1. Comparing distance in nm of label points 7 Å out along Cα→Cβ at positions 14 and 46 across I, II, which structure shows the greatest value?
2. Thinking of I, II, which structure, once percent of Cα pairs over 17 Å apart is computed, gives back 74?
3. Given that helix-only ellipticity at 222 nm (-39500 (n - 2.57) for each DSSP H run of 4 or more, over all residues; to 500), derived from a single structure, equals -11000, which label among I, II identifies that structure?
4. Kindly point out which one of I, II the value 1.00 was derived from, the read-out being FRET efficiency 1/(1 + (r/R0)^6) of positions 6 and 38 (r between Cβ atoms, R0 = 30 Å, to 0.05).
5. Determine which structure produced the value 4.5 for distance in nm of label points 7 Å out along Cα→Cβ at positions 30 and 54, calculated from the coordinates; the candidates are I, II.
Structure I
Amino acid sequence: MQKNHNYWHQVQAEIVAVNVSWAHFVIWTTKDIGIVRVERDLDWEKVSLPILEHFYINELLPSCYIRED
């Protein structure tokens, strides 16, 4: 899978979430099936995990709480 593929970031995040070194990306259609092995990208982690952590802590998590002002 190329790093500019639409699902690259999702697959990398899932690899990190389950703490494995690779994953299979499976594409199924009514005519065929494709399976691609995707390796863990440590450079992706260095750049993207701090961004995802910031988003989670500062944007997503606070929106989970209902304020009763």
Structure II
Amino acid sequence: MFAELVTRLRREDDGQDLVEYGILTGMVVLIGVIIFTTISTKMGNAYNTWGNQIEGNWIPSSPLPPPPSP
């Protein structure tokens, strides 16, 4: 029974292109997820660093004391 199934699958190629497209789609999705998670972490860190630097630029410094009167 199993040998017949294997022999049949080797001889017939019906649906082969659909299987190939399915495998290709799965690979693209997997690679996309891996890249997205890596990039999103790095982008989040960069955005937070940039935001903290910009925020630091907007904090006014203490006013200078008035110059002494002559």
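Every number in this text was worked out from the coordinates using simple rules, so none of it is lab data. Computed from a predicted structure; not experimentally measured. Cβ atoms are built from the backbone, for glycine too; each structure is taken alone.
1. Across I, II, distance in nm of label points 7 Å out along Cα→Cβ at positions 14 and 46 peaks for II.
2. II
3. Only structure I yields this read-out.
4. This figure was derived from I.
5. Traced to structure I.
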